1. Going by relative contact order in percent (Cα under 8 Å, 6 or more apart), which of structures I, II, III comes out largest?
2. Given 20.8 as the derived value for mean count of other Cβ atoms within 10 Å over residues 16-23, which of the supplied structures I, II, III does it correspond to?
3. One of I, II, III was used to compute Rg/Rh (Cα atoms, Kirkwood Rh), and the answer was 1.01. Which one was it?
4. Just checking, which of I, II, III has the largest value of FRET efficiency 1/(1 + (r/R0)^6) of positions 40 and 120 (r between Cβ atoms, R0 = 35 Å, to 0.05)?
5. Supply the structure label, taken from I, II, III, corresponding to helix-only ellipticity at 222 nm (-39500 (n - 2.57) for each DSSP H run of 4 or more, over all residues; to 500) with the calculated value -27500.
Structure I
Amino acid sequence: MDFSFSVGDREYKLKVKKMEGNGILVTVGKKKFHATVDFICPDEFIMNINGRVYDVIINAENHSYSVCINGKFFEIEKKTALQLLGTAEEKSGRKEVKTSMPGRIVEVLVEEGDRVKKGQPVLVLEAMKMQNEIKAPQPGKVTELSLNPGDSVEANAHLFAVVNEMT
């Protein structure tokens, strides 16, 4: 299977090929890694790559994945077919930001109505004992932000929206 995704501003393409038993071959660019995967539950698995062991927890959303690897948290954006072809551009519209796991709001960095740039931190969420900056998915105006430091949020809870009025 071929995958394309981004973490922050970095783009990655990888190939995953199933091997015998619980083995897989992962190709990232020109590098190849042989690994074994043992599932603990549907969202968590142990991966052994060249003798290094990784505990991986993945929570899938509509447009992203929240991934925790050995306690380090990553937000991975799924790419649409148009984005993969390089023809998708930021369009006018509203993008809603939800949390992928339960947590507590540590800090709110902007106010409702503020204009933000794509990737600008909007708030800090503590989840799984880690503080994560939740960033604007597109440039625009922050709307529907009614959270305060100390507020608890459940998995899949609405955090805020960003409205891009530009074409």
Structure II
Amino acid sequence: MGKKGREIVGEFADELVSMLNRALADEWLAYYQYWVGAKVVMGPMKGEVAAELIEHATDELRHADMLVNRILQLGGTPLLNPKDWFDQTNCGYDPPEDPFVRKILEQNIAGEQCAIDTYNKIQELTRERDPVTYSMVVQILQDEVEHEEDLQSLLEDLNNLRFLRG
């Protein structure tokens, strides 16, 4: 970590690294939840839902990369053991044991809502204290808000199929 870069963050760096590691755990678990959900999803609109889940999984992996880079810039160590993801997660992991489209969408909407809350807290804490992390978190937050909207739109489309049948 560059000395000047760490000076910007100051004593807040260790707390921030901890928060970012928790978000990193969330991103890895979200990545897997989206990826495996896309593989097992069943029901109407399966193709559209699977495609959206794969797109979101790719975004979550990109978020994880952004978080790791920032953790390293702050002089921290990213979570190195996947076992730690479950101990550190804010949002948890909801396995797609019921692969029906509606259930998969509902699970992932809940995950996105948790991610929005998590990143909103981090952006509030970094707004005045760390412009670099703040900028990164705002980018991720924008993606998470878009993900929630995408998934809710798919759920609305699925609900509207009932009305088309008469």
Structure III
Amino acid sequence: MPARGRGGPAWAALTLMLAMFLAILPMPAGFEDFRPQWLALTIIFWCLTLPERIGVFWAFWSGLILDVVSGSLLGQNALSLSVVAYLTVILRPRARLFPLPQQSLFVWVLLLVERLLALWVVGASGQPMPTLAYWLPTFVGLLLWPWLSIMRNRVERRMGAV
């Protein structure tokens, strides 16, 4: 049953703002390398839940806002999140058929794509290349996805019932 609830885009906007806040929130020095890709995970979450309402447009503008508030190169996050949203929406029918472990690997690959595109922009702009710790957030996202998937199933049921 498709999700047809009224509050979908409003909840998506609220969770995207929360993800942006979590992306710029200061963390203790030892944990900074383990910060999950909150905005990418939230975009994937909503593109799997409400693909007809939340997609590339939302990802682009969310990424642009994150570029501004985080001080990164303008368009870096917008590009990578737009590609991730596009891949998520296009591959959604297949991804929903996967069992949870395979779906987690699918999300991990999307997070790797986001990191690779951001790395490409960093390299093209002449900035120094990051260390191997740059890839740690993808593994944290892999571990977080089963809980996010459970939440996604609950949100779909609730929105479908409204």
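1. On the way: I: 17; II: 28; III: 32.
Going through I, II, III one by one, relative contact order in percent (Cα under 8 Å, 6 or more apart) peaks for structure III.
2. On the way: I: 11.0; II: 20.8; III: 16.6.
Clearly, the read-out refers to II.
3. Working: I: 1.01; II: 1.05; III: 0.96.
Among I, II, III, the structure yielding 1.01 for Rg/Rh (Cα atoms, Kirkwood Rh) is I.
4. Values: I: 0.45; II: 0.70; III: 1.00.
Once FRET efficiency 1/(1 + (r/R0)^6) of positions 40 and 120 (r between Cβ atoms, R0 = 35 Å, to 0.05) is tallied for I, II, III, the winner is III.
5. On the way: I: -500; II: -27500; III: -24500.
Computed on structure II.
Each value in this text was obtained by applying a stated rule to the coordinates, not by laboratory testing. If you're wondering where the values come from, they're calculated on a predicted model, not measured in any experiment. Cβ atoms are built from the backbone, for glycine too; each structure is taken alone.
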